[in-house]
Structure P
Amino acid sequence: MFSNEEQLTDTFLQGIISPYVQEQGKLSLVRNAAALNTNHTTALTYKLPKIEPPVLLLWGTEDPWQPVETGEQLERDLPDCKLIRLDDAAPWVPQEVPDKFSAEIKAFV
């Protein structure tokens, strides 16, 4: 899903698809999909408040797979966290809003 369709270039699309064209890539995709089990990560959430370095979350508010509420929970759980909501982006934030993405990274570092 792309919120900012004009940023969905052929080059970007080919770059996303190319690892999965060959048989080895297809097998890798199936293995990765099968491994999507949040039990492995949610078991570690108790450690989040102990993370000391500052964290910047750049979240596309139109992401259908990871809703912004997930980012909001991370912002609450991490002691030094800043969540930036990007209303005109879905999951591909660096590609969809590259100027906003780079400006936020530069401001953060």
Structure Q
Amino acid sequence: MRQGKVKWYNGKKCFGFITPDTPNQDGNTDDVFVHSSALKAAEIRFLNENDIVEFEEEVRNGKLSVTTLKLIQRDEESARRFQERRAERRRAIEDRKHREEKKHGFAFWKK
């Protein structure tokens, strides 16, 4: 298995890329595509930028793709930033709901 760092991963789009630390047996050092199905098979819920992973790859449609994935070390700083962004989005949604309720009030049936 090769090791590398997560370059980026988008959970909404269900894919991302890993930058390998070493070339593969063909000498290829290109970034490796990782799909959410590889995460699901490894029972990993999400990946953050700079997480360290081990992976096996194969060529699919002329590109390198992860087949087997193992999380070695989480990047705590990236995980903290992710959690902060997530909490901020949740607060924004709640604020929007609250403003809508105030806008319509509770007497929406009285016109």
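Have a look at P, Q and say which one yields 1.1 for distance in nm of label points 7 Å out along Cα→Cβ at positions 7 and 47, as calculated. It traces back to Q.
Can you tell which of P, Q yields 1.2 when distance in nm of label points 7 Å out along Cα→Cβ at positions 39 and 55 is derived from it? This value belongs to structure Q. Determine which structure produced the value 3.5 for mean projected area of the Cα convex hull in nm², for residues 23-70 alone, calculated from the coordinates; the candidates are P, Q. Source structure for this number: Q. With Rg and Dmax of the Cα atoms in Å derived from the coordinates and found to be 16.2, 43, which of P, Q does the value describe? It must be structure P, since only it matches. Taking 0.8 as the value of distance in nm of label points 7 Å out along Cα→Cβ at positions 15 and 95 derived from one of the structures shown (P, Q), identify that structure. Structure P accounts for this read-out. Starting from the value 19.2: which structure in P, Q was mean count of other Cβ atoms within 10 Å over residues 31-38 calculated from? Answer for the origin of the read-out: Q.
Once relative contact order in percent (Cα under 8 Å, 6 or more apart) is computed for every structure in P, Q, the highest value turns out to be that of P.
Computed from the coordinates by the stated procedures, all read-outs in this text should not be read as laboratory data. Being a predicted model, the structure only gives us computed values, none of them experimental. Cβ atoms are built from the backbone, for glycine too; each structure is taken alone.
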